1. Identify the structure, out of P, Q, from whose coordinates log10 I(q)/I(0) by the Debye sum over Cα atoms at q = 0.08, 0.09, 0.13 Å⁻¹ was calculated to give -0.58, -0.72, -1.19.
2. Looking at structures P, Q, which one was helix-only ellipticity at 222 nm (-39500 (n - 2.57) for each DSSP H run of 4 or more, over all residues; to 500) calculated from, given that it came out as -7500?
3. Figure out for me which of the structures P, Q the number 0.65 belongs to, where FRET efficiency 1/(1 + (r/R0)^6) of positions 109 and 253 (r between Cβ atoms, R0 = 30 Å, to 0.05) was derived from the coordinates.
4. Could you tell me which structure in P, Q was used to calculate distance in nm of label points 7 Å out along Cα→Cβ at positions 53 and 77 as 3.3?
5. Given a value of 18.2 for mean count of other Cβ atoms within 10 Å over residues 61-68, point me to the structure among P, Q it was derived from.
6. If distance in nm of label points 7 Å out along Cα→Cβ at positions 69 and 157 is calculated from each of P, Q, which structure is the one that comes out at 3.8?
7. When you work out relative contact order in percent (Cα under 8 Å, 6 or more apart) for each of the structures P, Q, which one comes out largest?
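Derivation of every value follows stated rules applied to the coordinates shown; laboratory data play no part. Computed from a predicted model, the values in this text were never measured in an experiment. Cβ atoms are built from the backbone, for glycine too; each structure is taken alone.
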Structure P
Amino acid sequence: MLELDKIKKYEKEYRAKKENKVRERMVRNVALVDLIHDLDTDTNDNNFSITITTHGVINQKQSGRCWSFAGLNILREKVIEKCNLDNFELSGSYLAFYDKLERVNVLLERLIKYKNEKKDLYDRYVSDLLKKGLQDSGYFNQFAQLVKKYGVVPYNNFPETFTSSHTYEINQILSRLIRKFYLELQTTNDTKKLKDTYMKKVYEIVASLYGVPPEKFDFSYTDKNNKYCIDKNLTPLDFYEKYIGIDLEREYVEIGSYTDDLFQYNHRYQIEESSKISGGKDEVLLNLPEEEFNNLILKQIKGYEPVYFFCSTTSKRIEGTWIDTIERYGDIFDIDLVFNRNEISKTNAITESHIMLITGVDLVDNQPKKWKIENTWGENFGKNGQYVATNDWLNRYVFKICINKKYLTDRQLNLLNKPPILVRKWDEKF
């Protein structure tokens, strides 16, 4: 119990310290973030010893498609190189169309499975699914599976709509449909017919708001030498194979770095019910010690290949710089608020998350000083859409990376042959 006498004691001790009154004058009428600027948060220094050339910044707008756009930003560079272009963009709306259908389909299938397992409304799996409904968030393996199944198309062949860029309303509508499906599911014996009826409704909604994706299209472009080219009657899978041709599932691996009594380094972990594609694979991560995790980031950047990464945005950016603001808030109040990467995961301190690309590094005496980040929030944020991240921020707030297997050591590659350990969805720490 918090007693009044205790509060009075705290007040007396607070008033006895002159520095508390000084601090009070400083912080009462100003945003705390304005008190932690210094040279480390100045984005004028955007020079890096290694910079990977990219072409323009995408804007996901009011949608949670960072995981998809970061992946598309990697793929488009292959098209730019192959076709000798100044710039190029792949359609985020095209993948989002099928992502919506796949997500709803998987959730309906899970509700049917739960019913067959006699799980009721108060079962944790049922209540969690109904509470969350349909969301936008994703990960690299999900992106890879969508691309493998549906291919990709140029932006001009399936451009954005208002809804594809502002997904709150469609997510609310589809979430309500999922919940209505659950109620009807309790009173029907023909679950197959019921599911088909609902999926037809879902298709009508998504097609109305996104348009119907092309089955075939013509790819036309003018290259840097002013040469016009056209490739006719391509399917999205034809286009992917001809102009990109990367086997994302085979060539890349997702890697985390976390340890406690349940999770051990040098093992693979499969996250239960993480698949969002019917018949798809759950997310599987290779868990490596922190030093190896960090070294792989640097190794891939030195190979002039961007690093797709998942991070916590709990610690915010300042004027285009990703920095550990939480640590600096501690400086204001003379308290220690510093967590390392493992402590953040252990205490469930990832309250907000985001996926971006690392596209450069500044090395001083062969040690990273800062990193170049390509975001998907458009050119009006950061410096023309590009950001800087301090090395401390990367070491504390980056939790998953996607690495080309060619950068792994033989020992790390051998770990990929280990069968994954299943982790309950509630216990995920990556």
Structure Q
Amino acid sequence: MDKDFALRLKNITFWYKKGKTSAKVEEAEHTIKDFSLDVEKGSFTTLLGPSGCGKTTLLRLISGFLEPQQGEIELDGVNQKGIEPNKRKIGMVFQDYALFPHMTVRKNIEFGLKLNKDTKAEADKKISQIAETLNLEDLLERYPDELSGGQQQRVAIARTLAPEPTVLFMDEPLSNLDAKLRLEMRYELQRLHIETGSTFVYVTHDQMEAMTLATKICLINNGVLQQYDAPLQVYNRPNNLFVADFVGNPSINFIEAKGEQLSDGKLSLEIFDGKKISFSVPSGFNLNAWYEERDKLVQDAVNQEKENSLKKGYVEKQNKDEVFKYHIARLNEEEGFAAKKDAVPQNGDFVLAVRPEFIQLAENGMFTGEICGAMPTGMESTIKIGIADFLLTSVIFGGVTFQIGSVQKFNFIGEGIMLFDRKSGRFITHGKIE
């Protein structure tokens, strides 16, 4: 077994039974579907996704409070099947810190060491070390109600770290704090992770927390792993439309496009209901080859599902995985949601995805729009630009004042514009609008 990983999940599947639709067919709602993940020792991994995507269920599976119907869970190279929750080398910090109000900080931390059967001298040494790491030396004789929210948070983490777990799990531990304290605690958690060298797995629905804390983001939707990468890789090269939409604040701009690849390699596209543009892609990119690879991957997945259906105990996934319903921002919001229901996407149907920082106002810009909204913050301004019936979001750096209703020219800048396939929702390539 590979000892370089603190945690390994291999093809984990878990579902809640919902009864039977017939005498032979069992209906179930999958919470986790064929989920595999390798968490390296000493890493800071965030489990990120919308509410109900399966993050907390995954934690309960790893901690042993639930058992997967399929797959294996390893902690420090040891298969956890049949191992009771209190015997697994994990620590848990929750949204509610769950400190004992009648115990001092010292006693709360000491409680975490009881299962270790340390001697008094060993326990005192560990308490002293963890208190120093978390800046709690002067608070050891206080009670929880004498502490601030941030101090209580540090005590909860100290109690969990003291027994030296293989992995420390945190389930939205900062959500009870105010905005300023949450930011301060993010820095505290970063420092703590580096100083202790521990393996952290952090559950959150807040993409800003995930981006700022993680060495790797594990993004989940509908119980399925969408992407597992470093934060900037997730931001700059999202696997699909869901990932592109979920990560980034302000949200990414989606623009529907139609077109084809020309003999010179560039794509000729039509956007904004008639505007013709040229989309320059990396040298050697072949769109037809990409389509062939996409179709092969789709067919392989269908074949694998058929093979799985023949196995004993197979339960069909009722909450189907569909192509993400991206949002097209429009001046008339009633028309903003993706796509015409009667039009099935075909090859040549695309979605351009443009981060707000890649929309730049310019006197000689190739596009003309109207300023529909402006929110200055001092360092930057978030503005809304109307073009035809479409609404784009741009971030302009610097202290600039914009007049609502004024006409402005703008460009899409850089080579980081993303092209997605409408048919599958998958990322195709980066490029530049010309």
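1. Here the read-out was taken from Q.
2. Attributed to the structure labelled Q.
3. Only one of P, Q returns 0.65 for FRET efficiency 1/(1 + (r/R0)^6) of positions 109 and 253 (r between Cβ atoms, R0 = 30 Å, to 0.05), namely P.
4. This figure was derived from Q.
5. It traces back to Q.
6. Answer for the origin of the read-out: Q.
7. P
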